[in-house]
Structures are given as structure tokens and as C-alpha cells.
Structure P
Amino acid sequence: MTKREALNYVLSLDLPQDVCETLTKMSAQLEKQAQADRKPTKKEIERKDANEALKADILARLATGDHMTVTDLIQQVPSLAGMTTQKVSALMRLLKLSNKVDKEVVKGKTLFFMI
């Protein structure tokens with residue numbers, strides 16, 4: 001249940017007038033927030049640019065035709081050094097969604113390769 005649905009449910013009950021007015025204002029604010037188109041923050045833009053650079057480094061390494069695990073990528077791509085497997089896996093998921101890489105599971109290990 002969303003906040004808006006909860007407010008609408010409570011508003012359908014028999015409540016004092018002042019409570020109804022306050023809840024109606026809250027509902028209107030939630031509606032306005034839901035419809036607002038916001039610009040990405042400076043930090044979000046920087047993070048997206050950094051991720052694009054990391055993805056380019058990953059693609060450059062996979063361009064050799066090797067099938068590699070996330071751990072192999074962390075070890076062999078200098079810009080990924082020190083990153084967690086979760087972060088690199090998230091980048092690989094984005095690359096897979098954009099149809100730039102594919103994956104296969106061999107003996108329980110997920111190997112990524114360029115399409």
C-alpha cells in the first residue's frame with residue numbers, strides 16, 4: 001500500500017474536519033511530488049559518468065574475446081581495482097541489459113563475454 005492509498009483510505013473514514021483538511025493537503029503534496037520531473041543531481045551525473053568510464057574499460061578488456069568472471073575483471077582491469085564484486089556485477093548487469101555483453105554459467109561460475 002502506498003502512502004497516497006493509505007491517506008485516501010483514512011480520508012474515507014468519518015474524521016473531524018480539521019484532520020480531513022490536513023490529510024487532504026498531505027495527499028495533494030504527495031501527488032505533486034509524484035508528478036514532479038526533477039533534474040539529476042550533480043552527484044548523480046558524476047556517478048553516471050564514472051560508471052560509463054568503467055563500463056568502457058570492461059568492454060575494452062572483454063574485446064580480446066576472453067570469457068571472464070567478475071573476479072577476473074576486478075583483477076585485470078586497473079580501474080576496477082579495489083571495487084566489490086557487487087558493484088562490478090551491477091555494471092555487468094547494465095552491460096547485459098544494453099546487449100553489449102552476454103553471460104554463460106560453466107561449472108557454477110558466471111562467465112561474461114562480448115556479443
Structure Q
Amino acid sequence: MEFESAETFIERYNTTLARIRLSDLVTVELSPTPQQGVIALDSVTSSDRGKGFAKCAMKALLSIADDLEFDILTVPQGQDTDFDQARLNKWLTRAGFEAESDGKTMRRKVLWSRNYRAPKS
């Protein structure tokens with residue numbers, strides 16, 4: 001299978017956020033990686049914490065990642081003084097991210113079963 005480019009992935013995601021009217025409420029920064037089929041999640045920032053906007057944006061991100069067959073890599077880190085590392089790690093774990101062997105990076109692998117079609121018998 002030929003992979004979409006990371007730039008196509010990012011463009012599709014930003015368009016989706018605008019369509020579901022989240023682009024003013026949540027900022028999600030993505031960047032290409034040297035690995036084909038892998039996108040970096042640099043940050044997720046919600047203008048109104050605790051309202052579920054970041055969760056909705058994450059669901060859209062995961063859906064597009066599965067559709068385009070991209071893994072997502074992130075290094076969870078806070079951007080403000082009231083940051084709680086354990087809480088962020090739990091949030092990412094609930095979204096399907098798993099810790100990598102380096103202890104810093106988390107990866108969410110493609111849910112292949114979503115696009116899998118069993119061969120006809």
C-alpha cells in the first residue's frame with residue numbers, strides 16, 4: 001500500500017478540525033517524521049480546559065490516523081505551570097498510546113482492523 005504524505009495528513013486533519021468547528025477551541029500541532037507512515041503529535045492545547053474539546057480533537061486525529069494508516073508519536077510534556085505529567089500520560093493511554101522503550105516517547109499504532117477486509121472465500 002502506498003502511504004499518504006505527512007503533509008497530506010496534516011492538511012486533512014486541519015480541514016477536519018475546521019469542519020467540526022474545533023479549530024478555534026483546540027490547537028493541535030503535528031509535524032512530519034523521517035519515518036514513512038508516522039506523524040508526530042507535538043502538542044494539544046485547549047482554550048477551555050475540561051470541556052472535552054481536546055478529547056474530540058484527539059478522536060478526529062485517531063480516526064484520520066487509522067484511515068491513512070499512520071502511527072502517531074508524541075513526547076508528552078506540559079506547557080504551563082499547573083501541568084500534571086501523570087494525568088497527561090493517562091489521557092494519552094486512554095487514547096491508545098503506549099510507552100516506547102526509551103521511556104519518553106509514546107506511540108499510538110494504527111488500528112489495522114478498522115481498514116482490514118477479510119479475503120473472500
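Throughout, read-outs are computed from the coordinates displayed, never taken from laboratory work. Computed from a predicted structure; not experimentally measured. Cβ atoms are built from the backbone, for glycine too; each structure is taken alone.
A few comments on the model shown:
- For FRET efficiency 1/(1 + (r/R0)^6) of positions 13 and 85 (r between Cβ atoms, R0 = 25 Å, to 0.05) computed as 0.00, the structure of P, Q it came from: P
- For 56, 37, 28 (Cα extents along the principal axes in Å, calculated) the corresponding structure among P, Q: Q
- If helix-only ellipticity at 222 nm (-39500 (n - 2.57) for each DSSP H run of 4 or more, over all residues; to 500) is computed and equals -19500, the structure in P, Q: P
- Structures P, Q were shown, and distance in nm of label points 7 Å out along Cα→Cβ at positions 45 and 61 at 2.9 was computed from P.
- Each of P, Q could give distance in nm of label points 7 Å out along Cα→Cβ at positions 37 and 53, but the derived value 3.0 comes from P.
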